[in-house]
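Visitor: Alright, structures below, take your time with them.
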Structure 1
Amino acid sequence: MRVVEAKAFGGPEVLAVHEAPDPVAGPGQVVVDVAVVDTLFLETQIRSGAGGEYFGVRPPYVPGGGIAGRVAAVGEGVDPGWSGRRVVTRTGVEGGYAERAAVPAETLVEVPDGVDLREAAALAHDGVTALGLFEAARVRPGERVLVTGASGGMGVLLVQLAHAAGAWVAGTARGARKTETVRGLGADAVLDPSAPGWAERVRELTGGAGADVVFDGVGGRIGREAFGVTARGGRFSAHGSPTGSFAEITPEEAAGRGVGLRGIRDVQFPPAEARRLTGRALAEAAAGRLRPVVGRTFPLERAADAHAAIEARDVVGKTLLVV
């Protein structure tokens, strides 16, 4: 089978197609014929050499942690009824950029009718994290919600969830295409975070009080500025770092304003919880209440181009690899 391997840490060009033996389903495992692979900004960071030690990744390795496809074979102890089913699953931080993957059967979530495999792959990570964040934030009707990075794969989901909950929603996005997408998903206001005074504009739009809930998927300066317009007694989630760092907010600083602070460790869900959230995300998509935005797709062998597009911030929503 074909796999995409990162032969070293570096730029997108380190990704290359190789032939590898077909996986075999061991006890408790299934083999999935991969149809679509999720991609994450985090994967581009790991490939560049950032965070490799934290995630235990050493080249050469096969990137990719979220896949959708059909179960091709089941191992010993696995219900044979899984064979042929459409599923979405996670492979960890490695092994997804491949034509086939062996995964534990307990990680499988069946894809319901009405949801195609591209949508399922797009929800493999971002749907889980968005719902986990949203459940923890307990957004109430009439509250004011700010989503930074609102045009990204997870940002578009958070905008939809907040809008459906009856909140007033502001999002950050750059450029007409991204702005139009975020507005179309239910945002009441869209602000360019590169414009001077964008955060103060949020304060103005919220009557001077600021945002009750902030979902910061960007980090760095933008995340810091978003924290500055979080209302007293509000909730702030610092879960994103595509700028190179998470928003640097100390627990003492948050406590001084009565702000509930959550970070990236709060969205590291145990397997059972991740599976529950995956199922819920797929059910919401099947019911038409949650729509992932797939901005671009690339064939598996062009994984390097997919990474380059992600790093260039050239995509609205998700970038996927299609096998």
Structure 2
Amino acid sequence: MPHDIRIVTEPDLRNAIGLDLDVIDCIEHGFRQLDGGSVIMPPVLSMAMPDAHAEVDIKTAYVPGLEGFAIKVSPGFFNNPSLGLPSLNGLMVLLSAKTGQVLAIFLDNGYLTDMRTAAAGAVAARHMAPEKVETVGVIGTGLQARLQVIAASKVRSFKKICIWGRDIEKAERLARDLETELSIEPFVMPAPDDVVAQSQLVVTTTPATAPVLGSAALHSGLHITAMGSDQDGKNEIDPAVLAKADRIVCDRISQCEKMGELRSALAAGGVAGLEDPRLTELGAVISGRAAGRSSADQITVCDLTGTGIQDTAIATLAHARVRAGGAGTRIQS
């Protein structure tokens, strides 16, 4: 029997979904559901393409009670900027959880992934960063660096932004963009340690395969969210950072031990094993089942690798919004 499929383009989605508190709350609720134990979320299907300096990830999750579930295909082709193309691309497909039929195809070019990734950073900051944040630091200069600082501004008030990137021109451009966007004074720093030393909340957003953030500048009252390591072989943070942390929170421990900063720390002995009492998941912190930051002077780390529950959560919200607004093109299949 024919049924309607909604084809939704990136401009439609940009009109429907932005980096606001509703999106942040949507992703937070997804993590809470993940902690409830009823979500089915298989391991990430990840394929590296070294000859093309590229990678492709496929993620999904089924949440009982939701109308549909998303399957997300996310290619990253990191030579693309030299061709005048964005590094990240992809699409999401939302299927009915009752019949398996396609409900919607989001030709988002990675936009929904950008939004849900930034929102996850805001959720981590909301539950793990100190209540008083004077300075936010960011390691990296790409789109996600910009979005992570904007996301942090939704859950914490701060007066200063510190930025470090390998390309100083990109760092200065990011500083100008953030000053225009947030009306907060930004500073480009000469080294990552300088960012850490001056910040209470630091986000790392690079595709590094060797640590760019060491432990020398760690200080009490610091929270670090690491979201660049999402593939085996990536590593932004020296394992000594996790060794010194009072609390280590993962979006999904079973995923982080294979492709996150946890993987590198386990291999180097910075984390003794999965039974380490400092180790827990973000959903458990959100639900109150586990402690997050228990004192203002703790050093905490959140390891975000990107989960399928985030994709199903934001795809469900996007579908509701575009359907309510009549956006997209409806076809019959």
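Computed from the coordinates by the stated procedures, all read-outs in this text should not be read as laboratory data. This is a predicted model, so every value here is computed, not measured. Cβ atoms are built from the backbone, for glycine too; each structure is taken alone.
Visitor: Given a value of 2.9 for distance in nm of label points 7 Å out along Cα→Cβ at positions 235 and 283, point me to the structure among 1, 2 it was derived from.
Guide: Traced to structure 2.
Visitor: Taking distance in nm of label points 7 Å out along Cα→Cβ at positions 3 and 187 for each of 1, 2, which is largest?
Guide: Checked 1, 2; max of distance in nm of label points 7 Å out along Cα→Cβ at positions 3 and 187 sits with 2.
Visitor: Given structures 1, 2, which gives the highest value for relative contact order in percent (Cα under 8 Å, 6 or more apart)?
Guide: With respect to relative contact order in percent (Cα under 8 Å, 6 or more apart), the highest-scoring structure among 1, 2 is 2.
Visitor: Using helix-only ellipticity at 222 nm (-39500 (n - 2.57) for each DSSP H run of 4 or more, over all residues; to 500) as the calculated read-out, with -11000 as its value, let me know the right label among 1, 2.
Guide: Values: 1: -8500; 2: -11000.
Comparing all candidates, it corresponds to 2.
Visitor: Any idea which of 1, 2 comes out highest on distance in nm of label points 7 Å out along Cα→Cβ at positions 219 and 307? Spell out each step's value before the answer.
Guide: Details: 1: 1.8; 2: 3.2.
Greatest value across 1, 2: structure 2.
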